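Peer 1: Structures are listed in the sections that come next.
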Structure I
Amino acid sequence: MKSEIPSLYVIGNEDPDFSEELIGSLNNELVSGLIIPDANHGLEVKGDIKATINAAMQVITSV
């Protein structure tokens, strides 16, 4: 990934677009990532409101 500014990606591992292979190919010191376990595209953890709120808190603290 080409980026000249610090960047952050956030994705849930239950997102249909999630790909460990693609994430593994991101070689750039300026790009950091946050993978939310069990979260979907909306960063919702189905059936677990506490985990969903925790996911939002993780995003906020990562910015």
Structure II
Amino acid sequence: MSVSISTLYRWRTQGLLVPGEDWYRKFPSARSPILYNVENVQRRIAALSARSAQELDAVPG
């Protein structure tokens, strides 16, 4: 996926990745390992990147 663990953590805490769709815990425990749905994460990040580019194009200047 070419993304660091700290970046994935930041995206999770910022709400960019949806629990249950993009990631989930292996067991129902706060210290359980986190598993990612790589395809969903890649799609979500691509969509967010495209949206950001569109928002930048809409800024007058």
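Peer 1: If Rg and Dmax of the Cα atoms in Å is calculated from each of I, II, which structure is the one that comes out at 14.0, 50?
Peer 2: Here the read-out was taken from II.
Peer 1: Taking relative contact order in percent (Cα under 8 Å, 6 or more apart) as the criterion, which structure among I, II has the greatest value?
Peer 2: I
Peer 1: Can you spot which of I, II the value -16000 was calculated from, given it is helix-only ellipticity at 222 nm (-39500 (n - 2.57) for each DSSP H run of 4 or more, over all residues; to 500)?
Peer 2: It was calculated from structure II.
Rule-based calculations on the coordinates, nothing more; no lab input. Note that the coordinates shown come from a computational prediction; the quantities given were computed from them, not determined experimentally.
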